[in-house]
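*Asks:* These are the structures in question, set out in turn.
Taken together, the values in this text are just the output of simple stated rules run on the coordinates, not laboratory data. Keep in mind it's a predicted model, so treat the numbers as computed, not measured. Cβ atoms are built from the backbone, for glycine too; each structure is taken alone.
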Structure 1
Amino acid sequence: MKISDFNLQPDILEDEITKLIPLKEEHFEALFEAASDPLIWEQHPSKDRYHREGFTAFFRAAIDSKGSFLILDKQTNEIMGTTRFYEYNPEKSSVAIGYTFITRKYWGGPYNKSNKKLLIDYAFQYVDSIFFHVGAENFRSQKAVQKLGAEKVRDMVLTANGTDMPYFEYELKKSDW
């Protein structure tokens with residue numbers, strides 16, 4: 001496969017636990033309902049995503065990215081959350097995975113690892129490095145990407161809605177996967 005064949009939003013990625021399907025406009029209400037728990041966002045730099053206004057901006061960016069997925073429980077088809085590919089760089093043979101949230105019902109089990117493994121296995125057919133950008137105070141997500149084998153490579157500042165927010169960048173190399 002050539003790098004140019006990399007589709008940031010393939011039709012379906014699935015295993016026995018989760019199913020990732022391309023995010024569509026018609027998913028908004030059901031996904032907003034899933035995201036409307038403030039505890040999901042308490043460690044995230046953008047803590048307002050449980051409000052319609054904050055979530056609408058998040059959802060709009062997800063749709064516009066053309067790399068976002070709805071995460072479904074494979075057994076029940078219940079919406080678990082969303083995730084996406086972004087910052088694809090063919091010259092550096094890299095892509096980022098992030099903007100992920102999972103409802104609390106699915107915390108602590110095999111679900112995050114399952115959906116990340118689907119994305120990672122797919123991406124490593126085309127790239128050599130995957131990056132994760134995690135808020136400096138998002139300890140749950142930091143722990144989750146470290147469990148995948150990603151290593152912190154730098155501190156960074158991202159700006160969202162005019163506010164600078166501290167982040168960490170983690171890298172997972174194909175050779176380490």
Structure 2
Amino acid sequence: MSTISKKMCMVGDFSVGKTSLIRQFVDRQFSDQYLSTVGVKISRKNVELRDVKGQETLNLQLLIWDIEGHTKFKAIAPSYLRGAAGVMLVADLTRPETIERLIEHFNLFLSVNPKGEIIVALNKSDLVGESQLQKLTRCVPPEICEKAVGIYQTSAKTGDYVDEIFQKLAEKMVEPA
């Protein structure tokens with residue numbers, strides 16, 4: 001079984017749950033304590049994937065770059081995004097303005113990686129009701145909906161769709177062009 005490495009980035013406003021999603025995926029842990037990421041934090045996780053024909057297994061080492069969400073950081077963000085095969089755009093369902101600002105993160109990522117894969121995590125789904133969940137999901141800008149390989153209503157706390165969203169992005173990142 002061959003092993004390859006791919007870089008993916010987590011991008012979104014501060015306190016949307018980027019670090020919590022990573023901790024749930026990598027360590028199976030959740031903490032209510034908010035710890036602001038300074039600069040970038042890199043985590044690793046090995047993911048087993050099947051090739052497109054479903055015959056061979058591929059071992060993918062995901063290098064997950066957790067990028068600080070503060071706006072003052074935007075000037076140096078492109079250097080952290082460079083070389084990423086994919087990005088997870090993360091918004092907080094309890095703060096609709098973070099969904100509106102996804103377009104800024106989307107455009108920034110594509111300006112550095114025009115062929116990169118994109119997936120969207122609408123996080124903290126455990127904190128909103130079903131009707132509000134559907135309404136907020138429709139607020140994702142259409143340009144993102146057209147390019148994204150999926151939009152998931154995640155919860156880092158309960159683990160809802162956390163594995164699925166990382167797995168889906170990983171699969172798209174290794175597909176032949």
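*Asks:* 1, 2: which one has relative contact order in percent (Cα under 8 Å, 6 or more apart), as calculated, at 26?
*Replies:* Computing relative contact order in percent (Cα under 8 Å, 6 or more apart) on every structure in 1, 2 gives 26 only for 2.
*Asks:* Quick check on the output: 20.8 is mean count of other Cβ atoms within 10 Å over residues 94-101, derived from one of 1, 2. Which one produced it?
*Replies:* So the calculation was done on 1.
*Asks:* Distance in nm of label points 7 Å out along Cα→Cβ at positions 62 and 86 computed as 0.7: which structure among 1, 2?
*Replies:* Of the structures listed, the value fits 2.
*Asks:* Assuming 16.5 is mean count of other Cβ atoms within 10 Å over residues 78-85 as calculated from a single structure, say which of 1, 2 it is.
*Replies:* Answer by label: 2.
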